[in-house]
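These notes open a run of structures that come right after.
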Structure 1
Amino acid sequence: MSHLTSSLHPLKLALICGGPSLERGISLNSARSLLDHLSSKSIEISVFYVNQSKEWYSISPFHLYSNTPADFDFKLKDIGNFLEGENLVKALKEIDIVFPAIHGAFGEDGELQAFLEKHQIPFVGPSSQMCQRMFHKHNAALFLKKNGFSSLPSCLLKKKDSENLKKIQDFFEEHQLTRAVVKPVAGGSSIGVSSVSSPNDAVQQMHSIFENPLNTEALLEPFCKGREFTVVVLQNSKGEAVSLIPNEIQISYENGQFFDYRRKYLPTSNTKWLCPPSFGDEVVKDIQKKAEALFTLFGLRDFVRMDGWLLEDGNIIFTDFNPISGMEQNSFLFLQAAYVGMKHQEVLTYIVSNACKRYGLEIPVLEEDVFLNRSPVWVVFGGNTAERQVSVMSGTNVWLKLMKSEFYQPQPFFLDPKGHIWHLPYVYCLHHTAEEIYENCLTSHAMTVRLQRFVMPIQQRLDLNRQEISSQQHVPEKWTFSKFLEEASRLNAFIFLALHGGPGEDGTYQEALSDAKLLYNGSGPEASQLCMDKFLTGIAVEKMGERFIKSLPKKIIKPQHFERFTPREYETFWQGLLDQWGVSSLIIKPKDDGCSAGVVRLEAPDELEKYLVLVGKGASCIPQETFSGQMTIVELNPGAAQSDYILEPFIATDTLILKDNCVLHTPLTGWLEVTVGVLERGGVYHAMNPSLTVSESHVLNVEEKFQGGTGVNITPPPEFLISSTFLAQIKQNVEKIAETLGIQNYARVDCFVNRETGQLIVIEANSLPALTPSTVFYHQGLAEPTPWSPRMLLEHLIHSKQEN
């Protein structure tokens, strides 16, 4: 592991994040990565947050671990220091260099850069003029055409232009289109982008774009027929552009699909990132050469990401330019850098160092950290459950966080669908789905041979020294589970299970590790099995006999029993449950699966039939909007048809809306949904501050729970929603629940609480809760009286198991 050194004083670097656009959640993810991988004894990081009204606040770096800016927007005046005018300029002048991490409007359109230039504040990335030239898609296309580069034909649509309909109709007719794309003319490459098949569809999507006050222009283009790619370009110390190895993006373009926001930022098995691309070597080199030429033509600096297409006729076109590339932990920037041997810290240091050189600032230097006697920690993720993508996010995040630990030496291990364990090289961990990682493992030898034809020339042109290529290419090593246990025992490794659902969480692997006398995180086999079974968890809670702690009534059903049901029989069964429980709708979920897999609200007997037919057919997921209020895909487990399912009452909660940076509460039933992290050490339980969950659909989906940039969590709940008296009671009751269930080490308990009576209804207990970059578990650790950073919290989980 390496760190940054400076012979004089720490480099003072400011991150600027947030912004007015819909990409402010991704901005938080990017800033979080910068904080995690650049902060050291030699780089002192401060954070400036810009809200949707473009007001500036200095905030604690801890807030970057929030799920979205909405988690803290409403309390900015309490947690941040408002800055404007001379005070803002003075605060920025105290910084050596700024790293803008705002995506979309204000951050990439040149406005922020112009402000920094005006006040002579050094910053990373392109100038304001460069940003303006790239960010306006129509102007960028005209600039490309003027300079001899191919570009798509396009039609510029302006807000309140009465000729828009005619322009759209003429454009469809002129180019004989059966499919086109409508997108904001100034914005990120994903948000607001729609596929359309007729002029009427295009008009409708144009109006949808114009509903956002930030959007005054839209662009209509033909839908590209070809293969999509994205490439990162770095500027070397000589000022030359150097393209990394492009990623090919493979998705199904049927049913109006394309590389949208979800596919770019939220893991889905319907999308593949191929590196190197399936194109021939000469095509890859041509893409690199053209990207470097465009970098120079636009007058860019430091780094940029460009998106484009290899058309069916072999022509290469570039369609989007990202002045500030997304920097999530597994983003294209880090993935492509890792393929040439650079870890997260190394590529970010490379970028910052070149920017420092431009301003005559002292350049931070990478040196090896020497932490003696670090204990081995083997992080296991992947699997074949519906939550395998969450597992990948959890595992890679735990591994990356612990890489900076003084006490532990983490190694990443991938559990494949057949139960084998792969010891992964660095770059393999950065692929965004379990399927992609597995496929790369299977083809690793051929892929490595081909990659080397590109890697060495790039390393030479970037002038990388030994420290900067510490992530050299290696092939993954495949082990049986028995060999994994044998090797772990030999090295006395701590096993960190980042598996969700299935044998990784139901006690199966816990029993195997216990038999092998290996230490591991989380609960033992019995408690793991109990927590995984939602029905048995409910029985255990009811047996507590506590007045203020309850579980919902449950009905176990098997899909096979309903195969010959008539609509009338569905109606009779449905109405019987409604009458018995006194409710108007139900929740259905697998009896023993992860906390988001397969969970749907049902509002009518025909929806129950539809659900059971889907799982009976072995569907891998439930498509978006299959059920009323279902706003995203619901993943299903392999073998869902053979699973048992639970029906239980749907609990209607009070309405919570975040509007104009305020939490608006409409009392309905008095119930609110919260999630509470609980820690166990030596038989003593400690519940952390609850997080109030605000969902945009009927049921919290996997993205809202675990993926930064989506969903809202308020930690702790405001006093006006849950009194401090009830808050203390909730924490005490969660500790009792954890003890009753036999939970060890840590867990997360999801429940409904009544803000008027203090009563608590247990939804479920998660014995291996997600540890993704922005999960509530970290929010709650940071909200402790003595805040725990995510790395400290992970170290605590390991240490508390080791001392027991």
Structure 2
Amino acid sequence: MATVRSGPLIGLSIQIALLVGLAEAVGLGPAGWLAGLAYGLVVCLALSRGLHQAATDLGPADRVTLTRAVLVGAVTALVADGLTGRPVPVELLTALTTVALSLDAVDGYVARRTGTASTLGARFDMEVDSVLVAVLSLHVAPMVGHWVLILGAMRYAYLAAGWVLPWLRGPLPPRYWRKVVAAALGVVLLVVTSRLLPTAVGGVLALAVLVLQLESFGRDVVWRWQRRAVRPVTTPVERPGPEPLAGWRRKARWVSAALAVLLVLAALAVPRQPGHLVPAALLRIPLEGLALAAVLLALPPRARRPVAALAGALLGLLVVVKVADLGFGSTLGRPFDVALDWRLLDETFAFLRASVGRAGAVAAAIAAGLLAAALLAVTTWAVLRLSRLLTGHPDGSRRVLAGLVALWLAAAATGVRLVPGVPVADAATTALVGAHARQVQERLRDRSTFADTVNVDPYRFAPDDRLLTALRGKDVLVAFVESYGRDAVREPEFADIGEVLDEGQRRLSAAGFGTRSAFLTSPTTGGGSWLAHATLLSGLWVDNDQRHRTLLASDRTTLGDAFQRAGWRTVGVMPAVNQPWPEGAFYGYEQFYDEYSLGYRGPRFSFASMPDQYTLSVLHQQELAGTDRRPVMAELALISSHSPWTHIPKLVGWDALGDGRVFHDTTTRSTSEQPRAGYRRSIEYTLDTLISYVQRYGDDELVLIMVGDHQPAPVVTGPDASRDVPIHLVARDRAVLERISGWGWPDGLRPASDAPVWRMDEFRDRFLATFSPTLAPPPPVTGPPR
């Protein structure tokens, strides 16, 4: 069995070290890492096998060639990065290529001087030259023209022709002119790469060297044709052979082999963006699949099976992550966060339990677990079967692999796409792994950075008696409307919601209330309401659970804290909470109402444990109806517009609400319509409920802030929706409305398309500064971009 010699291993180690150096010096993307590592591994394994077959080790000249090979690996990594759109450091690429070409003259000289010239050394030298020419032709193709790819592909086309035409195989007599043409190829491509000459001049030089190359290969073809041997026809001697496999077994083997190939290709090629999930997107050539096949072909038998099993398991994990990316992209408008989103499994189970019942949630959890296990098992089997297919037909496998590599290179150079944004020359798996690796690094860095940001709080030590003095005596309600986004008020498809707002504006104006509206940019979309609540109330950009946990462990001043310190009674109303909720203490709430303490005895409405009208009614009766009380600041989470929007309540008389049993007798709209229609109806209901509440119970002391927590899922908005949400301030006291005149919010409940847009984390400081006029204004908010 072939073993890996120390020389090739040392070369691979140096290759990896050089790639690390490139990553530190100029940055190296996923495609560069994959190309560089795959190249280094193939060189190591192929050279080790050649040394084993020749029963020798590296000589002095071979070590020089190995040094050249390592440099060519670095060039390959830089060019591969460039094919994905990353900038290529021209000076560094030119320097590496210059040294590699210069050493081409050194290894031959060393071989002659030391008497260590060998067939293996000559072949090794030739292959390194060929790879360098192919890689450089890929790099210069966008500058000179894609015809220049012929320079890099000609030798490989010649070898491929030998598989079909046996007379093209075998050794050729030495000819010095070949070396001259090979040197000219490298020098011309180096000159074009360096951009020392105008592009047109470089193109002329490349065309000239192409003519020389065609002449050189053509002469070799003619020489072989003239000396082709005519083989005598002989009658084969029939010998007894093994009993052939039954027809069905042979067919089953080929079917299983084809299925394994399709499974591996599908696992690598399936997109992770919902918008790209169309059948044509699977018609790609994944670079990672080619690299895997090359490694499996090069590995010795003893190592091949465990490597294939490991690769299959990793491929299964990759598919699980891709499925998670697709799911998160469809619901939350973002990819799966491998560092943090595992914690959302509990939230997902709670959502399913509330929507379809505990039995349905348990069944879904079991099905998901079985599916993940099945994916791991199937991909492991597929790679093992692929390995047996490759090694059972090594010559044919190498030919097919070489053809696919040539197709990948041509597709990469020309940028062919069957689906917009999805290139046929695919390296998306490497990009996916790199993106998630960078994501983990960013989360680790952000942990300490955000902890420092939390401690910078201009209102922590503000005097209590100077906080919110312009709102003394007012009842301030902050009502978060679930999934209420910009699209609800600006998209023509949801025009009925705009009519509800316009009619509501007329009703509120008739009752003496003024309204102002604008937009905030939420840190989340499709879900994660608690992140939006935390962002608005704390004045910090809280866009993930790690930041949320860091915030909850701090003593940051929230809006609830500020109101409590200024003398308000602070209340939290969370009808979706049905377990201990420590966030209430952090937000500064003296009284907290959850699903159970609200006392609802009516039916559920899909996810919503109770209608928003009932939630508002209990808040009013328990906290706002009395006269001998402190002013109240309350945060409400209104959840009737939570997905899946299949059961939507109807507004009933406020006096008939009782404990909610009245909703058993009222007609609910159970809809099988498209999600957009159900979403529209649910938002109409919640807005109508809030407007009706103000009409019924509003007085001069009421200040109502209605704000969306986030846009609905992309299934409603489409994939490119903004993260903006409407915000409205409703008050009868004109002094309150005059106080916010500097905000630039226009009149009315329907915000204009050009209404101001703030980041949601700006609201706390602007609100406190506006209604605490005797306090010095805080410094402007700084934080991550939207």
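Looking at mean count of other Cβ atoms within 10 Å over residues 310-317 over structures 1, 2, structure 2 comes out largest.
Taking distance in nm of label points 7 Å out along Cα→Cβ at positions 206 and 734 as the criterion, the largest value within structures 1, 2 is that of 2. Here FRET efficiency 1/(1 + (r/R0)^6) of positions 198 and 606 (r between Cβ atoms, R0 = 41 Å, to 0.05) was derived from just one of the structures 1, 2, and that gives 0.85; the source is 1. Looking at Cα Rg over 2.2 N^0.38 Å over structures 1, 2, structure 2 comes out largest. Source structure of the calculated read-out (helix-only ellipticity at 222 nm (-39500 (n - 2.57) for each DSSP H run of 4 or more, over all residues; to 500), -10500) within 1, 2: 1.
Values quoted throughout were computed directly from the atomic coordinates according to the rules given, and no laboratory measurement underlies them. Remember, it's a predicted structure, so these values are computed and weren't measured experimentally. Cβ atoms are built from the backbone, for glycine too; each structure is taken alone.
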